[in-house]
Structure P
Amino acid sequence: MKKIKKLLKWTWLSLVLLLLIALFFPTWTAHVKGNNSINELEEVEINGSSHELMIRGHDKNNPVIIFVHGGPGSSEIPYAKKYQDLLEKNFTVVNYDQRASGKSYHFFEDYSNLSSDLLVDDLLAMTDYISERLGKEKVILIGHSYGTYIGMQAAYKAPQKYEAYVGIGQMSDTVQSELDSLNYVMNKAKEAGNTDDISALQGVRGKIIKGETFTPRNFVLKYGGGARGIDSPDGDNLGMLLSGEYNLLDVIGYNYGISYSQETLLKEVLKEPLPTKITELKLPCYFVMGKYDYMTSSHAAKDYFDKLKADNKEFIAFNHSAHYPQFEEKEKFYKWMCDTFLKQE
């Protein structure tokens, strides 16, 4: 009996030790080869709050990209390097966790003032920090999904800071986009004979038209409107934990942050869709859309693009992708980035 108690005691102590290691294990981002390369994972004070950012590239002299992740709250740091390895050859790539997201979620910080306006101000301050640190007059701004809601407003407010704005999974008129999503999901459910899904979606249309809700994302993902060439990378807790950039405490923060951010910020998207806020950009503007994107409808994005005034604009369709064309067709995206931004070379 004493031996059993002793064994249980040591087992319990071992589990506690393993938990503590997992919670507080030091994080890092993998080395990037090159005489002038950079691979940094760091926390910096931006606009009054600590933000985590990751900077990677083969040569710090290359053009700089700032990626603005979606969600809200869906950090891309844990999986970014898997998909941006090609980009890192010719660009220095900056990913950052937005306020209250991922590694930038701090358990004892007051987020009662969280808003898209605040996130835009954070992005502008982050841009100044990155531009000064890497010695760039301008950087390339890329928003993905909800990141386009933030990124496009930043590009509108301070076009002089950016070489161009690139919207991937571009947000547009929310009602139009969500009705496109709902019609797609309903048609797919009918084709598959999934009467339970059809029943579950009854009544959603009226709420979408009133600007009260979104098409349930679990159905959009189920029927291929989220990702096609890859598994949807967001929300993979085990993948985050094994990434190197996140420990268990960061994963817990990610889940708290995404819940809070979406509850707080998505209301703004329903009330004030981008076409009501931005009708003109005074810098080159590119929309990169997957043909099968029904998280942010490609059709609705094209309608917005056609109405948007810009000095130079281009709509680029990726015909084998859904919501993540930069990952699903990363070779094509890399070639497009090089063709577009490295022309002088």
Structure Q
Amino acid sequence: MARTQGITIKDVARRAGVSITAVSHALNGKGTLSAATREHIREVADEMGYAADALARGMRSSTMGAVGLVLRSLDALGDYKPEGVDVFEKFVGAAASQALARGLSLMLVPDLTRAPVPPLTFSMDGYIITNPHRDDPVVALLDKRGIPYVTYGRAPGRPDFPYWASEDDAASARLVLDHLAARGARSIALVRGTDANAWNDEHEEAYAAWCAARNMPARLYELAERAGVGGGVDLARRITADGLPDAVFCLTGRHAAGVQEGLIAQGIAVPDQVMVVAGSDSEHSRGARPTISALELDPVGSSGALLDILQALIAGTEPAAPRITQAHLRERESTRRRPG
């Protein structure tokens, strides 16, 4: 994947009709330039394919030995420290340790399409993009710049893109649904998020197929990821108003904790009347009372597979992709119904 070469800060300054200092300040968020001038310079730099990576180009002849990691779920959430959501921390830790073991550095990078971007952003050898959205602008930007990337989870709307790895979301959904059915659930509600990513879409598709195969009515609810625990509490009232299900399967731990809290506040016993499960384990599911059964993802296996694929792309060879890992269900009090 070839990158744009030879564009300098002088070229950008000449095209934009400004000084080199103005270009530097605009791209690095410094100085006292007007908003209009700053935006004009950034547009010119982007059109020319310029990135402020001259230092990196001077330091290396081929690769930099560093890859970037972009957490699209947190970009969309607008919060890089969401309370109780440690699944992202586990993935980052696993990816960092595996990268170090391969002699690579890993750099966390926020949304690449939001200026100003950190220095050396576009000098990374490649990128891991977690949970990309449909028509994701970050993916489009990397395609435009010719920078190799892999995705944690399928890239929605890109059936021709094989360079991804993740847990088997459809198998994970069936694992939870079968678990609930074995404990007597005959009506199960699914609470998915609103982000247009494969995580939400594939769980919903598997749920719909599972219900159809058993002639069970599907009860689907959507709740914005940013709604958190409070949103789950409010949703619990809607769920009960629609008729009490035997179980509620929430894809996020915060929603699961909120739904359970809301059910209990209405005098509904968990798990005796309604069981609750989370699609990803977190502090919310472990710390809830009763504790909430949850899917434990495989950050070590998934991040290792992603690095395998990315290193092959950087080296110019065709990797074995995609790669599938497996989640495991941690059964806790929220699905342990008493006999009878």
Structure R
Amino acid sequence: MTNYLKCLILLLFVGNLAIAGEKKVRCVIHGELIGMEAKEVLLVDATVDSRYHGTYVPVEDGRFKYVLELPHVEGYKLIFVTKNPRVWYTVPFIVENGKLHITVNADKSYEIRGGVFNDRYRKYQELQQQEIGWKRFSFMHKFCAGQWDELYYFLVVDELQRRQVYQAELDDELENAYHVLAEKFASSKYTCLGKMLIDGFHSVKPGGHYVEFEAPDLEGRVVNVPEVINGKIAIIDLWASWCMPCRAKAKMMIPIYEKYKDKGFEIVGVAREFKNTERMKQAIAQDKYPWLQLVELDDGQKLWTRYMLGNAGGGVFLVDRDGTILAVNPKPEEVQKVLEQKLGE
């Protein structure tokens, strides 16, 4: 059983216990769009990829209403696009108990009324803008000092994700804050997500150990990747049918794979797809990959998060026989050189 599945099972178990003894968060959201037209708005968890997740809510006469029920206070975003002119609007807010009234203006200014967490979040955003560079993020800890609550937890996990996307370093203050909050809010989904992120910072790099996982193939058979690559030099190729650079890199590996596949070299591809695998099948038929292909459907295992890829199209990981990561996103000639050294001509 992978660490992710263990974390998920523990989270569900502890979460059920917590929910049985405490009231769920019920947030009634009233929205108003001033001076613009939009047919719908997207309400989406702030920690996921808004391109593929979230709930669309219809807008009538510039207004909408929706009720969100969650086990914990969480960060969310309101997103919509107007057509004439075409403008993208994003409004971050906190889902908490009670009623929220969100007013969005055509100039992208907005007001959120209601909720103690949203009031603190607004003050935090206003004060944070006055900070410069890395001081902005040490300011987060100062702002939340003495208030180890769910808003602080969201800010910590949000910052962990931001650093993942920008490949920035993890510092002790941020990691320590996560551990304190994870112990306090054990049943929060941020506990499992934060652990994935921190494990990634420590392991997903040259010299670290690759993330072990299972994933289904296109026939639905679950494949244990460690069993496939154990004792071999391997590439774990995370890609997507819509990521043309990912596919171009993979095609450049085909001659190398054909040369070394019988000498102890393996490639496992995993495609990040949504709703179905039709485009993945078309890409494989077009590009003619000769190696095993698995699928990560609808971010079910959060492999891109666990491999420090954020919302990127994909990434390539060269792994040694013992599971040590030799290189991240190596060029074909770099892979060729490693294989010559370890497997011979």
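Each value in this text was obtained by applying a stated rule to the coordinates, not by laboratory testing. What you see is a predicted model; the values in this text were computed from it and never measured. Cβ atoms are built from the backbone, for glycine too; each structure is taken alone.
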Worksheet item: Once distance in nm of label points 7 Å out along Cα→Cβ at positions 103 and 311 is calculated for every structure in P, Q, R, which label goes with the largest value?
Response: P
Practice prompt. Kindly point out which one of P, Q, R the value 5, 18, 28, 23, 16, 9, 2 was derived from, the read-out being P(r) over Cα pairs in 5 Å bins from 0, in percent, for residues 207-254 alone.
Written response: Q
Worksheet entry | Given 26, 52, 21, 1 for P(r) over Cα pairs in 20 Å bins from 0, in percent, calculated: source structure among P, Q, R | R
Worksheet entry | distance in nm of label points 7 Å out along Cα→Cβ at positions 167 and 247 - highest-scoring structure of P, Q, R | P
